[in-house]
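> See the structures that follow.
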Structure P
Amino acid sequence: MQERLLTYKMANPKLTAKKLAKITQKTPYLLMDLDSVADKYQEMHKSLPDFKIFYAVKCNPEERILKRLHKEGSLFEVASVGEIKRLIKIGFNLDGCIYSNPVKPTEHIAEAYKLGVRYFAYDCPEELEKIAKAAPGSKVYLRMTVSNHGSLINLANKFGADKSHAVMLLLLAQDLGLEAFGLAFHIGSQSENVRLWDQAFDDVVDVLNELKEQKVTLKCLNIGGGFPARYTEKVPTMGEISRRINKNLKKLPYKMELWCEPGRFMVAEAGVIATTVIGKTNRQNKPWIYVDAGRFQAFVEMFESDSLQYPIYTSADNAPRSKPKSLYTVTGPSCDSYDTISRDVSLPTVLQVGDQVYFGTAGGYTNVYGAPFNDFPVPAIIYTEDFKETK
């Protein structure tokens, strides 16, 4: 599987082992291809033309990524005032910003409102009361819990109101002087089960019909994120997902403004993390290599789901010495037993200290999560546009 995925990742000519070998940047680093980010935005825009696309800033909030997406026409979803200030820095009009974190510090709500944000998510009465006081008259959308079964990272455990409470919570918003603007849901991060869209829309329709009986209509439906990137397993394409979504839109009892919040889909495949082999040994007669960035510096998501595996390739892959292969354990640099990235990865047997190991599909939820545990650095972020060798 790893060797088969190598061909897939190397389809981007800017991220091949041969191109990466020409970059003199000290490892570890995250190399991003902004053209690939733009291509993903346009792919989603063409597949879901009726939707407003709000990039989830938390996925990778680097300034040049935000600027490029802004240039392409993207709007933005934020989870904190800090992320809002990143948008202000790039000159983005906050009319196109939605604050989708369902539970927010009161002072963040107040500051966001003062800066011009008017769209806020919530999932409980207590949050509504905070918004009503700190951001009076705002448009609010209820985050409703839906099934996350089939997504690598389940988001339903922490956020979301039960469907049976949805009508009450939307009516409460009106009672508190807020505009009950819409419904939102999220089928889970890296969702690989397209049938989840069917169930989520069925739940939405139930709530909308119940509201109609109360003579209440909503203006917006926010279908959240969950759009998957390609790691080491095949995932549904944007074409397959959009066809499912567009089919489900026909279930809605009336026309609504449509939103989505992609993150991983937009940036993950546009990035590769480069590391250097700092150690090699055999343990229980199996080869191990140690690289200079591990779970703590870049691959924190693997603590949430061991099913998330990054495609791995090396600086030795295109050399005459690249065969035969061995099944390696790839581990990080820290003095912590949890810091193992992948096991049974087919890599060149002759790998040695000083060779480089590359982790594909690493543009989202990597360096932004990272911490310099044991004082090993988080990967620096660089861009293909800055290296003539990669063009």
Structure Q
Amino acid sequence: MSPNRDELKAQVIAAVEAQREALIDLSLRIHENPEVGFQEEKACQWLCGYLEEHGFAVERPFCQLPTAFQASSGDAHPRVGLLAEYDALPGLGHACGHNLIAASSTGAAVAVSSVLAATGGSVAVIGTPAEEVYGGKAIMAERGAFDDVDAAMLFHPGSRNAVLTGALACASIDVEYFGKESHASTRPEAGINALDALILSFTAVNALRQQIKDSDRIHGIITDGGQVPNVIPAHSAASFLVRAEDDASLDELKERVLSCFKAGAQATGARLEYRWGDVQYAPLRTNRPLAEACGANLARLGRKVSDSSTSRGMGSTDVGNVSAVVPTIHPSIAVGPRGTVIHTPEFANMAASREGHRSLLDAAKALAMTAVDVLVDADLRQRMQVEFGRQV
């Protein structure tokens, strides 16, 4: 006799509620001790310890990354992977709410483990460091971290409840110009101005923006513009991010952006050196059948779910690299009102607020219920695989 899905969902909701205070405490500890990418020692230790206390087998380090881990309950298939992020932003702390992500995925996994005897299959929390800057999941995907998972999911805090979310492909580039110093007043003709080369490249990029797709993004900062105003700068440097809706569009846009930097060198005579980042973020391929199941579970919790589906106005995430190898969803849950902006001090405060706690618990419940759907519904798994085959 097949298990009653509604009863199983009621059980995992109750199992999350039983962890309420412990999960809020875990979230607040991570929030109060922000650690940037690949330095998340405390967060990793707390999460692994919590999962071990609830019977999970923990592997750490994982994928040769000291602050990555895998915590498993069971080893059978189907296998659901709940992803945890826990890195903070330099200078801003948990202004992206990763403390909520880590605690919600952890609480959901513990809840699911309590019904595995009835559902079959297994659940794992995969701890993924350095989402913000270094693309930890991209590295882990290349090293096979998600190859044994049938579905991957995590909730991101934001300003809306949405399951059909998108994210842009993204690449980083660091550029440097090398010129020749000279006194800016007495012998300007003897110098080669590296700052002028960089400023010209900025102007070229600004002109390029008129000729690119609405969804494309190019943005950067000057990291070195010279030392004193009376010396022509012999060195300048900048860091840029380039984003597009898909990998092919990103590759094309990268070449156009690089042409802007080459133009600055050609116009001034400065020498250009550049380096594209080692990790490229893939676009997020949301698995629609899995997202629809998650949306129904969110609605069951009383949350109104947005039906919009777009990558415009979105950032980028290394969850996209996961979605290239396994059916994946990365839904959003509202922590603040529409218009709330992540990566701000205000959002860091929201991530430790009462509303943040409520979102954490609802995210954990929705993840746990969706995991139940995957574990007991063979038709859903088939539709997920068909959709995944179309996407890749």
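Throughout, read-outs are computed from the coordinates displayed, never taken from laboratory work. Predicted model, so just to flag it, every value in this text is computed and none were measured. Cβ atoms are built from the backbone, for glycine too; each structure is taken alone.
> Can you say which of P, Q returns 1.05 when Cα Rg over 2.2 N^0.38 Å is computed? Numbers along the way, then the final one.
Working: P: 1.05; Q: 1.09.
This value belongs to structure P.
> Taking helix-only ellipticity at 222 nm (-39500 (n - 2.57) for each DSSP H run of 4 or more, over all residues; to 500) from the coordinates of each of P, Q, which one would give -13500? If you can, show how the numbers build up before the last one.
On the way: P: -8500; Q: -13500.
Label of the source structure: Q.
> For structures P, Q, which has the highest computed value of FRET efficiency 1/(1 + (r/R0)^6) of positions 130 and 146 (r between Cβ atoms, R0 = 25 Å, to 0.05)?
Looking at the calculated values, the largest one is Q.
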